[in-house]
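Visitor: Below you'll find a set of structures to go through.
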Structure 1
Amino acid sequence: MAHLKIEAVSKTFGAKRLFIDASLRIKTGEILGVFGRNGSGKSTLLQILFGTVRADRIVGVLNAEVFDPRKVITRQQIGYLPQFSFLPQFQKVRQVIPLFLETGELQDKVFYAPRIAKIENQRVGQLSIGERRYLELLLLAYAPHPFLLLDEPFSMIEPLYKDIIQALLLDLKPRKGIILTDHYFRDVLPLTDRNILLKHESFLPILGEEDLARLGYLVMIKK
């Protein structure tokens with residue numbers, strides 16, 4: 001079992017303070033949901049953990065060893081699904097899969113995953129949002145990272161692919177630690193073991209939809 005812990009993470013942009021001395025933890029075998037209004041720092045938090053954004057201050061511990069998120073060795077432990085597509089848009093799905101997975105055994109897991117046979121001869125740029133997100137998640141799922149950071153995997157995708165992605169994440173859970181952020185809270189909450197809300201420059205623990213309503217988050221996202 002792998003453990004990832006972040007202590008005393010702080011990030012500001014000029015006069016805007018996102019979080020100050022906040023902490024979180026995740027281990028393989030669990031899914032952590034992260035909620036917050038637009039601009040609260042959800043994507044920034046994931047980018048800090050992945051090492052593409054520098055924190056003002058951070059103390060990270062990976063398997064009892066202090067680590068720097070910006071080091072290449074950390075990228076081998078943490079996979080990241082950004083909101084934008086990271087796949088080459090003009091290549092066909094069957095050409096893309098070997099670019100991300102080295103062995104034939106791992107490639108076959110993607111080729112034989114549900115619904116991939118129907119899209120393997122399409123170019124990535126021709127896929128629907130749901131098809132593309134599902135493909136991206138499959139490529140990350142079978143990469144060796146013990147931890148995954150997922151930025152809005154359910155946003156704007158078709159209902160069919162919401163169900164497929166939920167099933168995929170539950171299948172991954174025993175061997176991965178997953179941090180998941182999305183405004184579609186009803187798609188997230190059935191999957192998560194713990195949840196936090198980014199508010200007042202802190203990570204507030206959330207038990208469920210009632211806490212999201214009590215802390216004003218549901219009002220925020222309905223505006």
Structure 2
Amino acid sequence: MAFRGFPDFDTMIADLANEILARLSRDVRLRGNASMAVPGGTTPGPLFDVLSKSDAPWDKIWVTLTDERWIATTQDGSNEHLVRTRLLRDKAANAHSVGMKTADGKARDGEAKANVAIASIPRPFTVMLLGMGDDGHTASLFPHAPELTEALNTRDPALVRAVIAKGAQQANERISLSLRAIINSEWIVILIKGAEKRAAYEAAAGGSDVSEMPVRAVFNQSTVPVDVYWSP
């Protein structure tokens with residue numbers, strides 16, 4: 001794992017966008033396709049804006065989510081809604097979009113269909129872009145969630161898991177990539193901003209209890225390189 005600190009947010013976003021575009025374009029050139037999983041939240045929005053206006057072989061690139069709230073995809077707070085309105089437009093409008101939310105009333109009932117959808121994406125993922133909460137969650141892998149153990153079990157073939165995220169903002173019911181899916185990637189990036197996230201990163205990097213801070217499962221694996229991008 002490597003920590004990359006930047007003097008300001010705009011510099012970080014420009015650097016990360018260039019690296020992502022280079023990797024996506026390289027995979028399209030070498031294997032005929034590329035894929036990327038992205039989070040929701042406020043931090044990646046400006047990155048999505050830059051990517052959407054950038055030249056890339058978007059018609060050969062698949063984009064999906066790291067996790068999703070179990071709410072309508074037209075609703076504010078839906079990660080799919082964010083990606084469709086900030087990333088999959090302008091030059092990136094031709095990318096292949098794969099969502100997680102189904103018409104099922106409960107996330108658990110939609111788990112199998114979401115698993116099939118994610119399995120259809122070319123993998124390994126070229127880029128796995130993750131966020132991290134102050135509590136050490138990543139994707140929707142929340143501390144002490146009842147489903148956390150199975151979601152972190154890399155011997156489990158599931159690519160997605162329904163999760164009940166008690167106390168989370170908006171919908172507690174979520175669906176998330178499993179650790180198995182997350183590490184089926186060529187490059188993992190954790191994008192964070194601000195002093196509180198820096199403190200959370202340092203706490204996570206300094207410990208090993210994944211139930212306390214699930215992002216440690218990403219930090220502590222040795223299969224895929226991880227870069228943490230941080231700015232004030």
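Visitor: For which of 1, 2 does distance in nm of label points 7 Å out along Cα→Cβ at positions 35 and 203, calculated from the coordinates, equal 1.7? Working shown, then result.
Guide: Numbers: 1: 1.7; 2: 3.4.
Of the structures listed, the value fits 1.
Visitor: Between 1, 2, which one scores greatest on Cα Rg over 2.2 N^0.38 Å? Please list the in-between numbers first.
Guide: Values: 1: 1.02; 2: 0.93.
Going through 1, 2 one by one, Cα Rg over 2.2 N^0.38 Å is largest in 1.
Visitor: Which of the displayed structures (1, 2) returns the greatest value of distance in nm of label points 7 Å out along Cα→Cβ at positions 147 and 179 on calculation?
Guide: 2
Visitor: Which one of 1, 2 has relative contact order in percent (Cα under 8 Å, 6 or more apart), as calculated from the coordinates, equal to 29? Write out the running numbers ahead of the final one.
Guide: Values: 1: 29; 2: 24.
Only one of 1, 2 returns 29 for relative contact order in percent (Cα under 8 Å, 6 or more apart), namely 1.
Bear in mind these aren't lab numbers, they're just calculated from the coordinates by the rules spelled out. In this text, all values refer to a predicted model and were calculated from it rather than measured experimentally. Cβ atoms are built from the backbone, for glycine too; each structure is taken alone.
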